[in-house]
Structure P
Amino acid sequence: LIATGLLGVYLTTMPGYWGILFVWALFGVTCDMMNWPVLLKSVSRLGNSEQQGRLFGFFETGRGIVDTVVAFSALAVFTWFGSGLLGFKAGIWFYSLIVIAVGIIIFFVLNDKEEAPSVEVKKEDGASQNTSMTSVLKDKTIWLIAFNVFFVYAVYCGLTFFIPFLKNIYLLPVALVGAYGIINQYCLKMIGGPIGGMISDKILKSPSKYLCYTFIISTAALVLLIMLPHESMPVYLGMACTLGFGAIVFTQRAVFFAPIGEAKIAENKTGAAMALGSFIGYAPAMFCFSLYGYILDLNPGIIGYKIVFGIMACFAFCGAVVSVMLVKRISQRKKEMLAAEA
């Protein structure tokens, strides 16, 4: 976090094109490679395997609240300093100083002491750490979890195009565009997190089963979106349909890393598993936005959006297939663990 903040401070000097590319490449290292997997592992360790859905659900809600507060605060700083270059620099300073401050606070406050295991266990853990990534790459369960995340995120990327869809097809008034964007990006995240977590833990008692059922619902919902007569539907009904689908996806996002705890992945492999899951899971961000945008450019109008919805439905269907395999794999894994303990 401190390194990320210092990179932000460097950005305030307004470096050239290559300097900005260099900083963004380092952001990938400090944020995505070093910080994010550790953060996910820390959330997972806050509870047992039966609490993972709720933990990640409320974590997603917390992210939504913090995102909202920080974003509006940065906007206030930007406006206060004139909404020009000075305001832009002030906004970067604001973000950078917050990240540095949080990093310093965590360094002094976070308790990283664990219960003292026996010396023999420590030695075994130390030896196993050398092969943790190798064993993670050989673990089919982790690969299934990673591709579960992949398909959720591939569908999630399509939510961005709901605003132009409503604007171009339903002629959504400009006054409603901002309101819809806030609800779609912030409110659904804050509400969807706890709902997804509670359903997966309390009702289904399995985040992987929750993902399976919601993938099936998402596939059906997207097929319905393709078939609806959008040109003759009221704008508020179109908003309700897209927001309803978005709510499902945000509940999935809230719990898509929870199966790592549900599968009882070994403690010394959790960090590597989170890293692999993040690397594969967030890969759609590298091509889905461009893919969907390219399709819309080639096929203007309702036809283009129906093709995009069709591709999203294919991703959701593939996610359902993978999640069925994951549910069976986790069930088999638990049986093997019980047999080994007997």
Structure Q
Amino acid sequence: MKCSKFLVAGLIFLAACKDKKENRPDISGISVSTAIERFDLDYFALDSNNLQDGMKALGRKYPWFINDFTANILGAGPLNDSNKILPAANHHFFTSYYPVHQLLTKELGQLSKEEKELNQAFRTIKYYFPDYKTPRLVTYLGPFDAPGVALTDSAIAIGLQLYAGTDFPFYTSQQGQELFPLYISRRFEKNYIPVNVVKAVLTDLYPDKSAGYPLLEKMIEQGKYWWLSQQILPDAPDSLITGFTETQLEFCEKNEGLIWNLLLQSEHVYSTEPGILKLYLGEAPGTQGLPPAAPGNIGQWIGLRIVEKYIAEQANPLAPRKLMQLSPREILDGSKYKPR
């Protein structure tokens, strides 16, 4: 009996994998330019004794990014001759972060794998959303509290200070752990770059409109983003899409019914209280009321499962654009979601 159960489970898994591959769009005829432009390398290659002229040269090479860097990273306003604050701020940042740059360069290498994955992702985005203008991709090194991915008017900026690897000295220091506890810093690996870039694109395409929604509707709305990330990055494991560990994913899959029943019995699914929403959505080391193996942000995972169930109930493949237009209530009603 146990053997037959394993056989059935294996066949279902293989069928799901096959369906996922068969449903991939044909992007062979789509070409996009997604070279990662290494502002970080060019910046720290400047002559520290002549930073002012070096910055002007960078301004000519990166006119579409230089002022984002000087204003938002250096905190010194735009690059121009009348800016009296910039020289001192630039010198302080350059000398303070040059050692960090040296360590990062050694850890990260050329980012060729990530560049290839991003090219595939943006070709897929172009397939699903042909009107979306592919942005430039640029890397920078900023303070550790600067974002890992940021949208500018002309580019997607990737902050390499948040992708140095889990053993990077700052992350494991007391200051680093106060800023980024282990459940967050364990994701500071460069293989998260493509996933985080895609998520930034999706929030650009579909800004979050769930303000004021009750918990369950917010869960489904957030689940849409993970589902769409899966379509754009079909080779990315769910651990990267969700940010969960393999152990946490295994817990969710084995206890899906338990999690769902807990939500229903508590009636939290109908709540709009910020404190209740935080119990199930957003960064957290775990979920109150569940065993330690349960991850935080478990509500978004349930939202993803509801979206997946809705997709499975459709007679024909559903275009991502169509799914994103559906309300959470339409998805819930059409999903017939009742996990065991």
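Computed from the coordinates by the stated procedures, all read-outs in this text should not be read as laboratory data. From a predicted model like this one, the values you see are computed outputs, not experimental measurements. Cβ atoms are built from the backbone, for glycine too; each structure is taken alone.
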Task: helix-only ellipticity at 222 nm (-39500 (n - 2.57) for each DSSP H run of 4 or more, over all residues; to 500) derived as -25000 - corresponding label from P, Q - done: P
Open item on the list: Say we calculate mean count of other Cβ atoms within 10 Å over residues 152-159 for every structure; which of P, Q gives the highest result?
Closed with: P
Open item on the list: If you rank structures P, Q by relative contact order in percent (Cα under 8 Å, 6 or more apart), which sits at the top with the largest value?
Closed with: P
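For the read-out Cα Rg over 2.2 N^0.38 Å, for residues 176-303 alone, a value of 1.04 was computed from one structure; give its label from P, Q.
The read-out comes from structure Q.
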- [ ] Supply the structure label, taken from P, Q, corresponding to FRET efficiency 1/(1 + (r/R0)^6) of positions 240 and 256 (r between Cβ atoms, R0 = 25 Å, to 0.05) with the calculated value 0.50.
- [x] P
Task: Identity of the structure behind 4.9 (criterion: distance in nm of label points 7 Å out along Cα→Cβ at positions 96 and 320, calculated), options P, Q - done: P
